[in-house]
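J.: Have a look at these structures, which come just after this line.
Every number in this text was worked out from the coordinates using simple rules, so none of it is lab data. Note that this is a predicted model, so its numbers are computed, not measured.
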Structure I
């Protein structure tokens, strides 16, 4: 059985049971899989779940990358568009994401996994392109630290999304939209040229005389 099929069955299990499989044998019985068939593709149920997150993120990024409108945006607007698109995807699949184990997992939030690597790769590319066109100020800081900062804000938003009750609620939607917008403005404002940077540039110029 292909990995994609296992992911679909895992997704289906959570939709039907409103919780992750308590043990591997529960999922194997549901998916009509043997242990050997499962272990040929995945080491654990956690790996299946992480793979679903990664493929979901990859699908969102691929969809945005194929959009001429998105590609015409400045880097700041691309970051904001990504965040809105991601949480729209989360809302569309909330029955799954609200009931999977990852949102309550500190390891998922703070550990290393392919989902976070893909997220940081996206932001690193955004930062490089923004600095190349001088939309962002190159402050001589390793991009890794800014990617970590972005990831921290991303998971803060994710945690807040997880606390919403899952029902269509206009007030909750407004709250999340505002949180996403404000967190991204805060992030990109730390990269934008400002009056202080202009003053430093002036002082450097005067000293170079």
Structure II
């Protein structure tokens, strides 16, 4: 029995599209999901039905949608107009007020729906975005993995910094670890541990003020 060349070509095309989607910027992942799952459906219950159906044969569009939406909502630099466009244009929720608050609320409901059905992923090493009270698996200077909790994010001299302590350590007593980071929409977060004691002290002073 010979393979159907048309079926084989269709499979290769689908595979290429899924690989491209997994590598796409966060905003593109979010838009692709909203157009495919939210735009055709009037209610979140209908979106949920389509998500459950999709998970039965291909979870990639759903998991990448969650990744994209979470990254966009976590990035403070995403313009308000972009959030409004995601909800009203890409998701076709034109009945929503044209405000970032209404858009963020709707997109948050979509994220909650997706988290409900996607299996919890194992904790990853590294940082996607720094958030207050979030815990991250990060390497210390010796290369050993440690769990650090973010207690503050501050701006100093036009740069962004995150202040972290060991997961169960005191926010007042530390010990403190400082990371410099740069968030660019659609790109992985860039971050590095600050080794300069003077800069660490400056960041901690700004955090406490």
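J.: A value of 15 was computed for relative contact order in percent (Cα under 8 Å, 6 or more apart); which of I, II is the source structure?
T.: Numbers: I: 21; II: 15.
Answer by label: II.
J.: Out of I, II, which structure matches -23000 when helix-only ellipticity at 222 nm (-39500 (n - 2.57) for each DSSP H run of 4 or more, over all residues; to 500) is calculated?
T.: Numbers: I: -23000; II: -13500.
Working through the options, I get structure I.
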